[in-house]
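Structures for review follow.
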Structure P
Amino acid sequence: MQNFQFPDDFVWGVAAGSYQVEGGWNEGGKGESIWDRFVHIPGNIKDGTTADVTCDFYHRYEEDIALMKKLGYPSFLFTISWPRVIPDGTGELNREGIDYYRKVLTCLRENNITSYVVLYHWDLPQKLQERGGWMNRESVGWFENYARIMYRELGDLVDHWITILEPAVVSFEGYWSGLHAPGYHDYSAALQVAHHLNLAHGAAVRAYRETGLTGEIGVKISMNMVYPADPENPDDVFAAKMLSYQANDLFCGPIMKGEYPKELFDYLEKQGVVLPDIRPGDMEAMCPEIDFFGLNNYFAQFVAYDANVWPLPGKAVKTGRPRTPYNWEFCPDEFYDVLKLLNDTYHPKKIIITENGCASNDWVNDEGRCEDANRIYFIRSYLKRAHRAIQDGIPLAGYFVWSFWDNFEWQEGLSLQFGLIHVNFKTLERTPKESAYWYSDVIRNNGFTALPESPGK
């Protein structure tokens, strides 16, 4: 057995997103979001559910925060719903929405739980979408204005800020695959949206520096390793490189270095893609220094060359590894690889794992227990690689499990269970799973004892 002990100041926590857990979708003066619109269109959500109620954190935040405290979870990462606080996206504030978040943050403080607050987790006000949404360059100013208001209204209660979550998903799932709101299918539009999101991040960081607030601010980027299906096949190697540029460097590059991957843009232009409208000063505006890099990671991609796929000639293939119910292959070694890639390429001064976890088919048995051994195995395997990264000098400073509750998982609806806490969506009863208690022990001991990691598994 090996003792996987973490640094004394390592941050442990749990994460969630406003749209996925709050419910109260049309209460308290909240405006409509693009996701409110999207989920109510038949056929968009696989199981036909909505997030109208989901976990009902809007009404049950005191109960849930008390449960976090009882379980010993010292940090909570959550999101502000932009249309809850500014219903039209710009203009008049909704004081009831501001007061709701002040109550949540005050409750966290009273329970000695540190807050990590995300400004944007995909639920753009519908009124802004009707003005062009993220395709409109004015979105940068809309977001900066929103950020400044949040710093002013909530800054005395927020410990750490995060600007934007997973801009790659906003861009390519919302504007290319169409799986996410607003459901478009235009690759060139996705690239322009990516550029505006990068600019919006930079604007929000610079605005924060002007406030005099003393907390930290960072970003929350999804990264995953993209491996060639056949490392000896130069076509597979090329396809994997291009898709890695799109998934990772299209966002890390401008945010961390003020540069886009030139090789990717050169190739896309040859494919007939309209490149983003990059204006003088844009690249410098996207990369103000951040205090931490928030990394979301769940899986690896293995890519085979396919000339019939446009605009990038690659497709993901399965390798025979075990899969989670989300159809993601279990490949924990890629977690170490992506940490090393991030560190070696972009040199962040601090990395926090802002999301990691897995979906599992969980239920409460006749003894009132929810036994989710697969989730424990998944998280433990990833934490072993995190420990190795720290031993190798990578500045990894924290880890958040996704997620605290079972919740609304976007186009999958309520069908996937990522939570440490089981939620009965008919009764809203909460039941901590075995993984919730296991994670409590990890936090209490600042580590765990297990068999040594087995590379290649």
Structure Q
Amino acid sequence: MKRRFSLILTLMVILLLLVTSVQAQDGVTIRYVLWDTSQLPPYQACADLFHEQNPGITVSIEQLGWDDYWTAITTGFISGEAPDVFTNHLAKYPEFVALGQLVDLQPLVERDGVPTDVYYPGLADLWTRDGARYGLPKDWDTVAVVYNVGLLEAAGVDPAIMEEWTWNPEDGGTFGETIAQLSIDANGNNGLSADFDPTNVVQYGYAGNGMGGPYGQTEWSWLATTTGWIHNNGVWGNEYYYDDPRFTSTIQWLADLWLVQGFAPALDQQTSLGRPALFQAGNVAMIVDGSWMIGTYLASEFEVGFGRLPIGPEGRRSMFNGLADSIWVGTENLEESWEWVKFTGSADCQNIVGQSGVVFPAIPEAAALSQQVRADAGVDVSAFVEQANEEGGTFLFPITDYGGEINTIMTEAMDSVGLGTGSAADILPAANAEVNDLFQ
């Protein structure tokens, strides 16, 4: 009996050692989700380096399209199956904070002495509220003009005009004139001609991407803010100014490009096809889009250039946006998730992302790598970088409570203007009152 007991005990010890060994070998796997397919390769490269430095942690990366992404995140909160770490957006995270779904990283930042001043000014602060921190910056973006080189050349438009062109909501300035010059009807008349037929257009000078809802990052914010208008009364603001005449006149000028002048595709075409598809079809001369879309436009079948935004009454302005990685409060692997978030916010990972040229990382030196990669390939993306570095050239994304409700109200109102249901001056003040009532 003693011999049998001793044998059983020995076998149990061996089994326990085997299980422990397997667990140590397997370590911990954390789920990390992002939405941008173009960023998947550089972040996989980051994960590969992370695995070398942290052999006990495996990062499993998943990618979902934009709409499916946010549905999966929110349903994951409810079902208890959300990813440990996910790429977060400034328009989304206030709601997640209100729902108590994000880990406050500030105690971990302080414990580990993680610097938050290594990023472009203002980016790290966007992810804080009341002393709590919900992400470390990954990248930043600005917007610029994207143009079809061949169409500008054929119309006799020198891209150098973009260094000094102007805009105002009264007559559109030289920016508006250029859009007109690049718009051509079936008879060969451009938009500067009295014979131009806005009902029979074969080439548009400009194309938008819908009306842009409450933020208008790529659709109208780069115009409206040059008048001195601002979205609200500051970060986490509780008063909006969509009733300001400077804003309503800007939105009306934009909508009239297709409602009246025929210089842009109708709103239903913009929303059904999307700006990249409209542009890449080859009959749109110019658009405005974000730096995260550079790679998409470079895949066009014609030569593409990137130029500066027009100068409005108070200069050039671009929204300054940025993404960060957040940790789900329900993770069972908090420390391992934090190690990954620290890594994606570090120079080790951001230099890898910068060398891919896909986006501009949040750390300036890594962003310079991204610009250089494009320059080495013969692509000038300085319009985005100059906008970011220009004094007064950017404004912060208008982070807010009630983001979902504001989006619903303003998207409906803006679409009404874009469809010609009524004027911006009539529709937008009522919508603004609804928005401000949310904060009462």
Structure R
Amino acid sequence: MLPYIFYLALAFVLLLCWRPAHAQQNANRVKPMQVGDQVPDVLIKRIENYKTSEAQISDFNGKLLVLDFWASWCGACISMLPRIDSLQRQFDDKIQILPVAYQSSEVINDFLDRYQKKRGGRIVLPEVMSDTLLHALFPHTYLPHYVWISTEGKVLSITGMEEMTAENIQKVLDGQANTIRQKVDGKAIAYDTKKPLFINGNGGDGKNIVYHSVLSGYTDGLVNSGYTIMDDSIEVRIGFRNTTLQSMFQVAYSDNGYLGKNRVILNVNTPSKLTSTLTGQSYNDWRKQGNAFCYEVKMPPHRRKEAHEIMKQDFARFFNQYKAGMQKRNTTCLVLKRTDDIDRIKTKGGKSIMSAQYGQFTLQNKNLLFLVSQLNVISMQNSPYPVIDGTGYSEPVDLMLDANLSDVADLNKALKAYGLALVEEVREIDMLVIADNI
């Protein structure tokens, strides 16, 4: 009997262990859904702020179900939070918007707590945390990503953020889902920022290269648009991926400090060839129409000072319809100033720390330059006013700002405790002027 009992017990344990493994295999093997497909009646786990912690797709039958794929680091997703919350309230039991995050509940709940503390009120939507299954069913490259599922569980539409409107929801409820513009991410191409662009297939095969140091047109599927600066003992490399001309000029002329959009003056007849205010799919379409480029310059470290000058020469040579240069201009700025002579910011020493999270910014044993850079590069990148340091304070500081760094009034409330303030003043500063080369 003992061997029989042993093997019976072993079989029972293996059966218990088989279930999660089988579920994971299902997540890895699911067929990606397209518009028109019937969504399998999968079990959605780890749902918070909902009547149950698990639900099947069929549990939402009778309602328009909109899966909202998002992440706490996605600025566009965060900007959509009030809208999707309002849409859910507006359409009530006719729809169910279901945010889906691959991040853990700890990360998402920490973000939501800080978000709601700053914005007031409470987001009433349920949240799916640590998801892999729905991401496998509806793979995507860019966030936010919305999947519209009919009252009978069929995929009606896959869209971007611009399509999430009350008008479009009503169209879908009225059976007009085919009138809504679809989101097309395209197939992602592998890209490693530590390797040269286009070499050995890194970022694509380079078929669009038009100039070497390397220059190409828009490359479809090359994600993580923007620029990368690598500077170490081995090489200096500055690279752009599907970037606008204005942004490329900004980096080329930033050899003496970061240049934001508010440090640029466009004296051109067609600004829309240099920059755009479009978003989402419309912005991607605009970039594909000859309005974005890939570029990289790579140099040995002992010649790093020449990198920006070579960029300027390359751009002047290839984009010779424009002329660019730095000029002194009287400009309205946000000047960081001390409000009195009492030193409230002198560091107590210790480890050098800079931390920027939603609603909070910390400096420990760091210079104020890091705060100014945070505001210019990230938090106030869309402000019309450049931020400059007018404190004259060059020593390391300690400060912790519990504030929305994009809101000058809120930021000044937090700065007051440290005897600091951001003040609008006209200063003569260097501005990048881009003009038509007539």
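Odds and ends about this structure:
- Which of P, Q, R leads on relative contact order in percent (Cα under 8 Å, 6 or more apart), largest value: Q
- Distance in nm of label points 7 Å out along Cα→Cβ at positions 107 and 387 - structure with the largest value, from P, Q, R: Q
- P(r) over Cα pairs in 10 Å bins from 0, in percent, for residues 323-370 alone from the coordinates reads 17, 34, 27, 19, 3; which among P, Q, R: R
- With mean projected area of the Cα convex hull in nm² derived as 29.8, matching label from P, Q, R: R
- Parent structure of the calculated result -11000, given that helix-only ellipticity at 222 nm (-39500 (n - 2.57) for each DSSP H run of 4 or more, over all residues; to 500) is the read-out and P, Q, R the choices: P
Rule-based calculations on the coordinates, nothing more; no lab input. Fair warning: this is a prediction, and the values are worked out from it, not measured in the lab. Cβ atoms are built from the backbone, for glycine too; each structure is taken alone.
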